[in-house]
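Scrolling down, you'll hit the structures one after another.
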Structure I
Amino acid sequence: MKVTRRQFCLGALAAASTTLLTGCPSPASPDTKPSAPGAPAPTSAQAAAQSAAGVPATSGEPITISIIDVGGDLNSTKDIIENFKKKFPEKVKEIKYQTGTAPELPAKIKIQQDAGKLDTNLLLHGQDAGAFLRDQKLLLKILPDLEKRLPLDKFNQPAKYLLEEGEGFSVPPVVSFGGPLFVYNPNKVKEPPKSVDEFKAWCKANPGKFQYARPANSGPGRSILQGTPFFLKDKDPKDPINGWEKSWAFLKEIGRTVEYYPTRTAQTMKEFGEGIRWMMAGIMEWEMNPRAIGTIPMDSQIFFLPDTTWVIDGHMWSIPKGVSDREKDVLYDLIEFMLQPEQQAYTYKAFIGPVVTNTSVDLAPKEIQDVVTKVWRPEYAKWTKEMPNTPTLPTKQLVDAMDKWDREVGADQVKTFN
C-alpha cells in the first residue's frame with residue numbers, strides 16, 4: 001500500500017470520525033469537596049487553595065475538555081485527567097474522550113480548523129502524529145508561555161529529549177527508553193537469535209511467524225525502523241534517505257518473511273497472544289502492559305540484538321490552533337497538574353512511566369504498585385544503564401523515514417485494522 005506524505009495527512013478522511021468512549025471510575029483523587037454543576041468562578045479563598053496546590057486559578061465558566069487519543073496515552077493518564085476534573089469542578093464541567101489512529105489525526109484537525117469549528121481541544125499522541133501535526137503547522141505554541149509553570153528542571157533525560165522534539169508545541173506526559181526489543185514465545189522459540197544473521201535466518205526458517213506493525217501507526221514499528229541503523233552500524237542513523245543503505249536492505253529482506261503489517265500495534269499483540277505469531281517487535285511498555293492485562297502470556301520473553309541503542313519513546317500532549325483563551329487557560333492548568341509528582345505516579349499503570357524525577361511508584365495507588373511488582377523485569381534497570389540511548393528522529397527525517405517505509409517496505413503488505 002503506497003502512502004505519500006500528503007495522503008498520510010489528508011487522505012482517508014472518511015476514517016477520521018472516531019467513537020466516543022465512556023469513562024471508567026478512576027482512583028480516588030485528592031480530597032476535595034465538589035461544587036454543584038455550573039459553579040461560579042472561584043472565590044479568593046478557593047483561588048488561594050488552588051495556588052497552594054500548585055495550579056494557578058483561572059476565572060470564567062467551566063469548559064468541556066474534548067480529547068482525542070491516537071497513541072494509547074489514556075492508559076497512563078486518564079486517571080490524572082479525571083483527578084483534575086474532580087479537584088477543579090469550577091474549571092471543567094465535562095470531559096469527552098475519543099480514540100483514533102495517528103494517520104487520521106492531522107486530517108481530522110485540519111478539517112475542523114478550516115471549518116472554524118474546533119470540536120477537539122486536547123490531542124494525546126505519539127511521535128508519529130506529532131511529527132505530522134508540526135509539519136502541517138496545526139498546533140498552538142505552548143512554550144515558552146508555559147515554561148515557568150512546569151518543572152522542567154525535574155525532567156529526566158528521555159523526557160528532555162521528547163520536550164526538545166516537540167519544538168515548543170508539545171509537552172510529554174510519559175516517557176520510556178522504548179526499544180527496539182523483540183518479544184518471543186519461549187514455548188515456540190527455544191533459542192532466540194543472538195545476532196543479526198541469526199535473526200534473519202530465523203525469520204526465513206519460520207515464515208509468517210515474525211511481525212511488527214506499520215511504523216506510522218505504531219511505537220514498536222517506529223522503534224525497529226529507527227533502531228535498525230544503530231545495530232547495523234549504518235552510515236548515518238539520523239539520515240534515513242542517504243545514510244540507511246544497510247537498514248533498508250535489512251527491512252526489505254525480513255519483510256519478505258512477514259505475512260502483513262497491521263495498522264495497529266494491538267493487532268500484533270492479539271496475534272502473538274493467539275499463537276499465530278511467535279516473535280514480534282516491541283518496546284518496554286508494549287511488552288509489559290500486554291502481559292499485565294493478559295493479552296500476551298505472562299511468560300513471554302524478550303531479547304535484544306547486539307549493539308542496540310534505545311530509541312526513546314513517549315507520548316505528547318498538544319493543543320490545536322483555534323481554541324478559546326478560556327480553553328487554553330484551563331488546559332495549561334491541566335498540563336501543570338499532570339506533571340505534579342503525585343499525579344505522575346499514576347503513569348506507572350501502563351508501564352511507560354513518569355517524566356519527572358521527583359516521583360516514584362510508592363506514590364501510586366496500591367493496585368498500581370502490585371501490578372508493577374508483578375510485571376516489571378528487574379533486568380530493565382541494568383539494560384537502561386548499560387545500553388546507549390538516542391532521541392527519535394527530528395520531524396522531517398521521521399516523516400521521510402515513514403514515507404519511505406510505506407513506499408518501499410510495507411507497500412501492498414499493510415493491512416488496515418480499525
Structure II
Amino acid sequence: MPQTKIRVLFVNDNHCIMDHKGLYFLGSSFHLFLKGFICTRPVLSTPCVVKSNLESTEHIIDGVTVWIRTGYGTAADFYYALPRMLLHGIFDLWRHVGRADVVFIAFPACFGFLSYSIARLLHKPICAYIVGDVYEVVDRSRRYPGLQGALARIAARWEWSVTCYVARRVPTFALGRSLQSKLLSSGVKAIPAMTSLIKRIDVRPPRIQEQLAHVRLGTVCRLSLEKGIQNLFHAVSRLLTRGIDVSCVVAGAGPLLNDLIRLARELGISERVVLNGAVPHSEIDRFLTSEVDVFVLPSLSEGVPKVVLEAMAAGIPIVATAVGGIPEMLGESGERGWLVPAGDVSALADAIESCVKDTDERVKRCEEAHKYVIDHTLEAEAGRIEAVILGLIAKD
C-alpha cells in the first residue's frame with residue numbers, strides 16, 4: 001500500500017476571486033509555490049469575498065487544492081466583517097485543522113491566531129511564516145487618514161504582537177533576512193525563506209554580450225508611485241543626452257499610466273518608451289529573455305520582490321534601488337547587480353551606464369546572480385520548508 005502523504009493546512013490571507021471567469025487569484029502567487037512540495041499534500045485555506053456555496057468547500061485553482069473561507073475585502077473592512085467571518089468560519093476552521101497533520105500559518109492573517117489556538121487545542125504541529133509587519137504597510141499608506149488611520153495603526157500593532165507571540169512558540173520562517181533581523185529584536189528566532197517560483201530547469205546561464213549597442217531597459221511592476229517608474233524615465237532621458245542608445249519597456253498596469261505617458265511626452269522620450277500593460281506570470285520569463293537587455297527596478301519601497309529572481313533566472317544584469325529585501329538579493333555591496341539609493345536619478349543613470357559599458361563587471365555580477373538563484377529555486381525553497389515540516393511529524 002502506498003503511504004498517505006502528510007496533509008498540511010496552509011492558512012493564508014491572499015484573497016481569491018469568483019466572477020464570470022471562474023475562481024482564481026489576482027496578483028497573488030503563494031498558491032503556486034505550494035506546487036514545490038513533493039513529500040506532503042498541501043491544502044491552502046484562503047478567503048473569498050463572494051459569499052456563496054463555494055465557502056466551506058475545497059476547490060482546485062491552478063492545480064492546487066484550496067479551501068474557500070469567508071473573506072473581508074480590504075484591510076480596512078476586516079473588523080466590520082469579523083463577526084460574520086467568525087460565525088461562518090470557526091466551525092469549518094476547526095474541521096479543517098482537525099483533518100490536517102500540520103498547520104502552517106502565514107502571518108499576517110485574519111484567522112492566524114485562531115488557527116494557532118485551535119491547532120494547539122487539537123495538539124497539531126504548527127509552523128509560522130511571517131511575510132511582513134502590517135504596521136509598516138499601514139504607516140506608509142495614505143489610504144487611512146485621521147481617526148481611521150489611528151485605529152488601523154492600533155490594530156496593526158496588535159497584529160504584530162500576536163504574530164511575535166505565536167512565532168516565539170513554534171518553528172518560524174521569515175521572508176528575507178531583514179525581517180529575520182527585526183524579529184530577532186522581538187525575541188523571535190526565524191529561518192530566512194522566500195516563496196520562489198523559479199524552477200531549476202528554467203534557470204538560464206548568464207547572457208554574455210560583449211557590447212550592448214542599443215540597450216533595451218525593462219522592468220515588471222505595478223504602475224504606482226512607490227515603484228519609481230518616473231525616476232526610470234528621467235534616467236532614460238539623461239542617458240540619451242549622454243549619447244547612450246537606450247529604450248525602455250515597462251510591463252505593468254496601474255493608476256499612474258496616464259501620468260507616465262504625460263511624463264514621457266514632457267521629457268521627449270515617447271518614442272523610446274513602451275508601456276506594455278500587465279504581463280501574466282507565465283509570460284514574464286519570455287518577456288525578460290526576448291525583450292530586455294538590462295532589468296531595472298527603481299522602487300522607492302519594496303518587500304522581497306520575486307521579479308528580481310525572475311531576472312536572475314533569465315541571465316540578464318540587474319540595476320535596482322537599495323530598498324526592502326533587494327540588497328539581500330543583490331548583495332549588500334552589489335556583488336550580484338548594481339544597487340543605487342532610492343529616488344536618486346543621477347545614481348540610477350550612472351549605474352545603468354556602468355552596467356552597459358563595463359562588460360567584465362557585468363559578466364561577473366551576472367555569474368554571481370546565477371549562483372544565487374540556483375540556491376533559491378522553487379525546489380530549494382520549498383524543500384527547506386518541507387524538511388522542517390517533516391521534522392515536526394517525526395518528533396510528534
Among I, II, which structure scores highest (criterion: distance in nm of label points 7 Å out along Cα→Cβ at positions 65 and 217): II
To which of I, II does the computed value -11000 (helix-only ellipticity at 222 nm (-39500 (n - 2.57) for each DSSP H run of 4 or more, over all residues; to 500)) belong? I
With mean count of other Cβ atoms within 10 Å over residues 113-120 computed for every candidate in I, II, 19.6 is reproduced by structure II
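Identify which of structures I, II gives the largest calculated value of relative contact order in percent (Cα under 8 Å, 6 or more apart).
The structure with the largest value is I.
Please state which of the structures I, II yields 15.9 when mean count of other Cβ atoms within 10 Å over residues 233-240 is computed from it.
I
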FRET efficiency 1/(1 + (r/R0)^6) of positions 161 and 241 (r between Cβ atoms, R0 = 35 Å, to 0.05) gets 0.10 when computed on, of labels I, II, structure II
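Any read-out appearing in this document is the output of simple, stated calculations on the displayed coordinates, not a laboratory observation. Please read all numbers here as calculations on a predicted model, not as lab measurements. Cβ atoms are built from the backbone, for glycine too; each structure is taken alone.
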